[in-house]
Structure 1
Amino acid sequence: MAIITLTTDFGEKDHFAGAVKGAIYSELETVKIVDISHSVAPFHITEASYIIKNAYKSFPEGTIHIIGIDSELTPENRHIALKLDGHYFICANNGILSLIASEFVPEKIVEINIHNKVDTNFPVLDVFVKVAGHLARGGTLEVIGKTITKIKQLKETEPYCNTEQNQIKGNVLYIDNYGNVITNITRKLFDKIGKGRNFVMRARTATFTEIFETYSDAINFNVEKVNREDGKKLAIFNSGGYIELAIYKSNPSTVGSASSLFGLEWRDTVTINFD
């Protein structure tokens, strides 16, 4: 049974996500549809890129991922379908696959060219679903598009390292549901530049000199529960392999979070200096 995932900025109030699912079932009655997220901030390509990068790898190879973010067709925002790391992705060529494509070379990329056969102002529903149905039935990419060799990259997903190799300058890449701040600095880059040296990481007023493996590693569980360090600031290497800044057991709507307490937003600078 084919699996098709959906990642959009449609939200839950409107009919858009439901209509897309209905169109998929009209194409393939036995398909399995999985919602990754419909709560991506509107037109937030970088946020979507992070979510997709950390979700797709949990699905079996051959899964088809429809991404409905900033998907209106324009001369500068063409539609593409590609096979990447054993998965199929259907989206606009707006940099949304930058984080995945920075690690894996696409096996095949096509620019979708079936638009002249479809009258639409809702391309996710009318174009992306048609392409997904074609692929789910075993069709090839070449049938629905012309081969291209490159996809657009997002510069904000790439941190900067100085020539002396003693500083990494990154940015806030994503803020999750808990208000935790994910940077674009990967563990791989940190280890490569740091080489085990001491460091100071700064993000606005917050400073860190240690990075933990998990949230609970930062807490002393030998003390009584009432004296534990709920609200402690910490940095971890998260499950996606990125440096994340957090508050232990934060709640953005009550006690606050790393984003609110550190005053950090998307694209804000995070700097690591090594001794």
Structure 2
Amino acid sequence: MANPKFAQLGHQVIYRFVGGTPENGILSCGFMRKPTAQKSQINFKIPYYSCFVLLCGSGEYQDETGFCATLSPGCVVQRIPGRTHSTQVIGDGNWLEFYVSFGESCFHSLVSLGLLHPERPVSFCPNFESLISEFQQLLNQMTNSPDAELFYRLLECQQTAVQLVNPPPQYSQSEAMICRACAMLEKDLDKPLSPEQVARELCVGYEFFRKQFLKKTGITPGAYRRQKRMTAAQMMLMDGQSVKAVSQALGYSDPFSFSKQFKRCCGISPMAYAKDPQNTFSPSE
């Protein structure tokens, strides 16, 4: 029987294109329903990476290596570029998956970092039900983002795949609070977000939150968010974006304010960094 939690989730997918070849430029995600066995994908092969978590329904996975696995809710399936595989759908009308797809070069980069595991095409995500709101937010952002913001969506799709393939370990209540705080501080870097706001969202006092965050991470919540903004700024500058464009994308009031903080955090001006990305060090407090 289908999980009533997902009854209102319809078939909704979005396809975008970042640039380059189809293998590297595709960017896609969405909720996909497959009501009949005819929606099975037999001896299927794609030139890009795709990953889905099964929310409802059942089926079977098999690939060219002879690996075979029964699929049930919570199963995560990786579709490896160039690998022939089959996903057999049990056609009882219950199948619902959420997937992300991105280019082959991004896939190989994540594999080289040990963040994706092609040798393990099927795994299990025990906390998949708690991720639904994140899936809906990603789909909405992917649908409504202008082309200039697809860089952020690409990062978020990669983060989602890594999160599904590498489910978090069981944390203590304090550790879970810090993990949730980090996730909040890493998102929407163009919008104002104070540590006090994060503490309110977590329903804890600010001083308690600040002390716990500092104890677990070694830096304050404000410094953590600044690090993430500066890392994003470095990546955009390396990508050839102007200082003005980067400052606007990260929500600064003007390029001067952005340049001042970038130099304080990175030890070099953003213009100098854009000319020589090697002549700097990692963002600090």
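Please treat every number below as a calculation from the coordinates, not as lab data. Source: prediction; values computed, not measured. Cβ atoms are built from the backbone, for glycine too; each structure is taken alone.
List of remarks:
- Value 13.6, calculated as mean count of other Cβ atoms within 10 Å over residues 27-34, assigned to which of 1, 2: 1
- Structure responsible for 149, with volume of the Cα convex hull per residue in Å³, for residues 59-210 alone calculated and labels 1, 2 on offer: 2
- Computed -12500 for helix-only ellipticity at 222 nm (-39500 (n - 2.57) for each DSSP H run of 4 or more, over all residues; to 500) - originating structure among 1, 2: 2
- Distance in nm of label points 7 Å out along Cα→Cβ at positions 67 and 83 - highest-scoring structure of 1, 2: 1
- Top of 1, 2 by mean count of other Cβ atoms within 10 Å over residues 43-50, largest first: 1
- Taking mean projected area of the Cα convex hull in nm² as the criterion, the top structure among 1, 2 is 1, with the largest value.
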